[in-house]
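What follows are several structures.
What follows draws every value from the coordinates through simple rules; no lab data is involved. Predicted, not measured: the structure shown is a model, and the values here were computed from it. Cβ atoms are built from the backbone, for glycine too; each structure is taken alone.
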Structure P
Amino acid sequence: MKVAASLDGRTALPNGDSRWITSPQARADGHAWRGRADAVLTGIGTVLADDPRLDVRLAPVARQPALVVLDSRLRTPLDAQLFAPERKLHIYCGGGADAGLVGGLAARGARVVPLGGAMGRVDLRAMLQDLHAEGVRTLHVEAGAELNGALLQAGLVDEVLLYLAPCLLGEGRPMAQFGPLAALSQMHVLAFDSVERVGPDLRILSRLRPGEAPAEAPAE
């Protein structure tokens, strides 16, 4: 899970503006990490808000990672920048997907997979199992607070790659949305692997410590 944030842990202003919190050096470094993955995962909220490409442009790569979108109600626009002929696109939705929407996305080259979970949301564990069957071994997450929180609550995050900029935003959007926790014993505990300067920013690589995963949460 990759996150770019201010020193006080904000990933965007309350209106969603986040360009740019971190430096060009940090963004280029983030692209290099993105390029190491087999696939990049994001949520439909990010797609609708930012229309991202989520490809690797700022670092040399032999191939572009595949794309994965968590889209429970199939709201991905047919003209989204995610569609590219040279990249595989997996879209996971809830059960009972509309055949017309599935057909439209499939016609644009997407592989649409219904994996209904609780409350019509996508079953996150089933999604990871399906991606593994498709040859994905390393999944790089660049998503919003809701999906980040759902993955953490489900115990499905191994590493957190955090870029911290030397600035303070005050009120704004968090890195991950979960809780409130009833006790400190429920917090997600990490161990630092490395802390390095990247331009004016800090790159912190940390791993979730093994242990009992919190109760599973729904996703987008």
Structure Q
Amino acid sequence: MNVVSLLPTGKKYSVGKILCLGRNYAEHAKEMGGGAPSTPIIFLKPSTAIIGNGEPIVLPGMSKEVHHEVELTVLLGRKGKNIPQAEALDYVEGYAIGLDMTMRDRQREAKAVGNPWSIAKGFDTSAPLSPFVAKSEITDPNNLSISLKLNGVERQRSNTSNMIFKIDYIIAFLSSIFTLEEGDVIYTGTPEGVGKVSAGDVIDAEITGVGKLHHPVVAASKVAR
């Protein structure tokens, strides 16, 4: 699935790039063993990683430690390069809730030897997304309650006001490096409380006013070929 929809119109967008921020909440940076970054930490996911609400998250057989990370995501509505920060929100089409599923063991191994960690972040089903809500429906995207429950137990709770880099700055920064296009999606980072998921678990996540996600977690061996 690399097509997302925008509510309330139902307009469809083909997703191009998925641009993601790491350590964009100070408390998450701390739990990962590092300080808050002075500039955004950027990585990419392929659009083939996207699944819709309710679809199963498939645990790769090559990992024994897949973590959940709940995030506010941003859908871009038009092309832009070197976008001024004061104009950045004009490029936003809508907002959704997303999960950045991560093979933490594979990421840790790659970091230890200085290798890229694309596979740790970009595997199939690693980017669950709700339908996007038009930006006109969201009063302030930088002040939204965000939470995640694993098997009914709350694991993550914060507010997007705790993001180190706000959405307008993120867009301006990204556009200084990449040409941004209609259908590009930005994952803005996760708050503290990330943790391991196992086959049989159920993830429920919510961003107030934006949406909800509900996903069963399954082993790769349980997926029909």
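Could you tell me which structure in P, Q was used to calculate FRET efficiency 1/(1 + (r/R0)^6) of positions 117 and 197 (r between Cβ atoms, R0 = 30 Å, to 0.05) as 0.15? Walk me through the numbers before you get to the answer.
On the way: P: 0.15; Q: 0.95.
The read-out comes from structure P.
Computing distance in nm of label points 7 Å out along Cα→Cβ at positions 77 and 141 gives 1.1 for which of P, Q? Answer for the origin of the read-out: Q.
Here helix-only ellipticity at 222 nm (-39500 (n - 2.57) for each DSSP H run of 4 or more, over all residues; to 500) has been calculated and equals -3500, so which of P, Q was it run on? Present the calculation step by step, with values, prior to reporting the outcome.
Numbers: P: -6500; Q: -3500.
Source structure: Q.
If mean count of other Cβ atoms within 10 Å over residues 37-44 is calculated from each of P, Q, which structure is the one that comes out at 13.6? The read-out comes from structure Q. Out of P, Q, which structure matches 15.2 when mean count of other Cβ atoms within 10 Å over residues 101-108 is calculated? Checking each candidate, the match is P.
One of P, Q was used to compute percent of Cα pairs over 31 Å apart, and the result was 14. Which label is that? Comparing all candidates, it corresponds to Q. Look at relative contact order in percent (Cα under 8 Å, 6 or more apart) for each of P, Q: the largest one is in Q.
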